[in-house]
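We did not get these values from a lab; they are worked out from the coordinates using the rules stated. Quick caveat, the model's predicted, so the values are computed rather than measured. Cβ atoms are built from the backbone, for glycine too; each structure is taken alone.
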Structure I
């Protein structure tokens, strides 16, 4: 693979929803078969959104949400399995972290199931004191 043909874009209009859906299916066991309509909503409410392309193929994706001052969360860091272990995931996360809407916030959060070591190498640390979750059927 020729690295000079890999491009990173911080532009929501570059997202190909059908390729993104396929990327989730091959790279994210936790996000299989996400409907296009819901992916579109998630992207609309995220900023920044970063895509990684090799020619006309979307091979990477990540998004974040933030208030721009205090907190940000990185979501859905994906690299196609055929392109993993090439430094693209690290560059993808660094692209999100260096984005003007994210780089000045006090804390950046993310959730991961099996990639703690990957994120710790970039300076993230395990935080067991502030993470809680509620599922929609428990909103009463």
Structure II
């Protein structure tokens, strides 16, 4: 199972779920497009509440004030959701560490995807729930 979202010139993919270590659930988040190719290995404790987070967005599809924020256990993936009336902006931040010469340097990239409130938001929530359940 893969979760795939497209934004302006970018795609965000959640894939390669591994729940073989009991409480720890790992997956890969990839952001690609417009010369960008970033991949983060995400570690969560039972998904760190990503399923309930997206279910809450779906439940409140008519709107909410401000940002709603989710973050994985190691902060290697973050999601900020903002309702703009006719669209829900999903700002995904991937973080990692890259070995460069004799040191390791942190990196981060944020990409934005959009879903419409209603059916697209429901589909997104269902896909995340199914992804985490596999």
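Data overview
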| read-out | value |
| --- | --- |
| Distance in nm of label points 7 Å out along Cα→Cβ at positions 55 and 87 derived as 2.9 - corresponding label from I, II | II |
| Source structure (of I, II) for relative contact order in percent (Cα under 8 Å, 6 or more apart), computed value 20 | I |
| Value 13.2, calculated as mean count of other Cβ atoms within 10 Å over residues 7-14, assigned to which of I, II | I |
| Winner on FRET efficiency 1/(1 + (r/R0)^6) of positions 47 and 79 (r between Cβ atoms, R0 = 25 Å, to 0.05) once structures I, II are ranked, highest first | II |
| Entry that produces 17.8 once mean count of other Cβ atoms within 10 Å over residues 39-46 is calculated, selected from I, II | II |
| Identity of the structure behind 50, 36, 25 (criterion: Cα extents along the principal axes in Å, calculated), options I, II | II |
| Identity of the structure behind 0.70 (criterion: FRET efficiency 1/(1 + (r/R0)^6) of positions 23 and 71 (r between Cβ atoms, R0 = 30 Å, to 0.05), calculated), options I, II | I |
